[in-house]
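Alright, structures below, take your time with them.
Throughout, read-outs are computed from the coordinates displayed, never taken from laboratory work. Note that the coordinates shown come from a computational prediction; the quantities given were computed from them, not determined experimentally. Cβ atoms are built from the backbone, for glycine too; each structure is taken alone.
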Structure I
Amino acid sequence: MAMAALLTACAATAPESRPDRTAPVVLPDGYTESPNRSDSCANAPVSVDPRNGAQGGDGKPTGNKVNLIRQENELVIGVSQTAPFFSKRDLVTGTLQGFEIDIANRIAAALLPNFTPGDPRLRLVTLPTGNRLYSLDTDKNSAARQAKPERSEVPNVDMVIADVSITCARERDYGLRYSIPYLSTNSGLLVRAGLKNVAGPADLGGRKVCSGDRTTNSDEMIDLRNQQRTARKPEVKPVAVADTSECLMLLQRGLVDAIYTDVLILEGYRQQDPGAVVLDYHDTDDGKGLGAAGIAMSGRADQEDLIRFVNSVLGDMRADGSLQRAYDEHFKEVPQRHRLPLPGNPYRG
C-alpha cells in the first residue's frame, strides 16, 4: 500500500512553469521624450516702477485689481508644494512653508487688513510646473484654454510665486508680466552618486535628462541636443514632465540619468535622496546658467496696479532686510557655493 502511494506521488505531474512577469513601467502624467521648445526672443523683460501711477492712502500703488482683491477680501496665489526650501507642505501640520511662502505672506499682509500667517483669506493653490502660468487671467491664456479644454481645469490665481524664471518668451506666450526679481538663479545638474566622466550636460550624450515641461531648463536641453546633432556628437535625450519634482522619482527608478533645473531646487532633492549629488559645473562668474525669478501676474493693462503693488512690497522687503533674512533662513542648509546674492531693486534710490 505504501509502495503504491509512493509510486503515485512519483508519477504526479510536475507543475507547469510560469512565465516571468515584469511589472509595467508607470510613467507620470505628462511624461514626454519629445518636449517642445519655446520660441526664443531677444528683449529682456522690464517690470513697472511702483512709484508711477495712482497711490493709495497707505502710500502704496492702487487701482482696479488691488481694489478688487480688497473688496473680495481674498488673495489667491499659485505656488509649488514639492520644492523644498521654496514651498513645501509640512506633513505634520499640513501648512505650506518656505522662502516663497514668506513672500506670499508679506504681500497678503500689505493687501489684507489685520492679516497674519495662516489667515484663510490668503489662498495658496498648488500648481504643477508645466501648467502653472495658464492659471493667470490673460487674453493669451483664455485663448489657450479654449484651444485645449483640459487647460480649463487649471485654477485661476492672482499671481504665481514658484521660482518662475524671467523670460520675454513667457511674457509673449502667456500674456503675463513679471515683478522685479526676488531671487537670483543658477541651473544645475543632479545625478546618481558614482556616475563617472560627467562634469555637465554636454557629457550626457545618449542619456536622458529630465526637466519640467515648458521651462527654460527644458529649452536649454533641447538646444544642447540640437547642437550635438549638428556637430554629429552623441545627443543628450531631453525628457519633460508636468511637475519638476517627478524627475526625482524617475531618477531614483533609473528611468532618467540626470535632472536639470535650478540648483537651489536640486539641493532640496539631494536632501531627500542622499544617493544623488549636485554637480558643480557652472562657474557663477561666467554668466552661464544664471537668471532671475520673478512673481508672474497678468499683463492686462487694467491689472498693472497689482504689479506695481507687488514691486513696492518687494522693495520694502529689501529695504528692511526681511527678504535677505528669509533667504538666509530657508536656504541655510544649501552649500555656500550655490547661494547667490539677491538681485537689487532697480526702483530704489
Structure II
Amino acid sequence: MRRLLDKNENPFDLPEEIKALILQKIGRASFNRYPDPEYAVLKERLSMYCGFSADSIVPGNGGDEILWMLFSRYVKPGDSVLVFSPTFSEYYRLADLFGASLCTVQADLNGDEPRFDHTLFLSRMAELKPSLVLVDSPNNPTGQSHPVSFIGKAVALCESTIVIDEAYGEFARDNWLSSMRGKVLPANVVVLKTLSKAWGLAGLRLGYAVCGKDSASALNAARSPFNVNILSGTAAEIILEHSEVMLARVKLLCGIRDGFISLVNRLQGWRAFSSDANFVLVRAPFPWSSFASSLGDLCLKRFALSSDTEDSTCWLRVSIGTEEDMESVISLFATMQRR
C-alpha cells in the first residue's frame, strides 16, 4: 500500500454516515439545473463557521481558484508581488503566468527553527509598493505561523491588496482571522481558507475567501457565476454542520505531528522544525540520492532550498498521515541513520 505523504492531504476520509447524508441529498438534486449563483446556503454555513458575514465570503473551486481570481483582478504584467521565501509554489506559477515580478524575503533555515525577517518584509512592502502581498500562515513548507501582531501591522501598512493564506489555519495554535472576530475586516484584506486540509475534502475542491468590503466586490466581479458545482457545494453544506468531526481529527493529527517531530529530533544530525500545519519540514543529513532508492511505498516531497547542500543534506516536507504512516517514515529515517 502506498503511503501518500507528499501533498498535505488529510489521511482520513469522511465518516460513512456523513457520506450517506451527502449522497442522499445529492440524489435529490436536479443535475440539469445550474447551482444558485449566489451560493446563499453555502455562504451562510461558512459564515456560521468562521464568524464573519455571508456578504464577506467568496466561494471558489478550491483555494487555487481564489488565488487565480486575485491575480486576474490585481496583477498586470510588470507588477510586483511580495512574498516570503520559501512559500507556496502556486504563487510562483501565477506570478509567471501573469507576467509579474515575484519579490521574495528569504527566511533563514540554517538554525534549529526557521527565522523570518518581519521587519525587512515591512520595509520591502513600503519600498516596492507591490500590487499584491501574499503571506501564507502557516507557511508552506516550513509550517511556521507568522505572529498575529506582524500580520496586523502588515495589513495596516499595506497600500494595496494583502492576502493572508490560512489554508492550514485549523492546525495552528492561533491565526489572524480568529483574532479579528467581532471586528470589521479592513477593505483591502483577503483571508484564504479551504476545506481541502482540515476538513478532508481535497477531492471535491472547495475553497473560500473571507474579505474586506472592497476585496469582496473585486473577487465577486472576477468570479464566474457557477464556479462551485452542486456536488461540492452540497457536500460542503453538510460537512460544515459537523465541525466536531473536523476538530477531533485536527486534534488527533496535531498529536501525531508533534510526536513525529520529537522522534525525528532524537536522530543524530536530523532536524524537524516545529509546525502549525499538517506537515513537517525535515532537514536530513543525507543527499536526496540516498532517499530515492529507499522510499519503497512512501511518497515524500523533496524541496530544493537555498541552504540545501546537494552532496550532504536534503529537505523533505512530510505530510502527517496516520500513526502507521508516520511509523513507516521514522523506520526509514532510522534505517538510513544506521547505515
For Cα extents along the principal axes in Å computed as 105, 53, 43, the structure of I, II it came from
I
Starting from the value 3.5: which structure in I, II was distance in nm of label points 7 Å out along Cα→Cβ at positions 194 and 330 calculated from?
I
Ranked on FRET efficiency 1/(1 + (r/R0)^6) of positions 122 and 210 (r between Cβ atoms, R0 = 25 Å, to 0.05), which label among I, II comes first with the largest value?
II
From I, II, which structure was helix-only ellipticity at 222 nm (-39500 (n - 2.57) for each DSSP H run of 4 or more, over all residues; to 500) = -9000 calculated on?
I
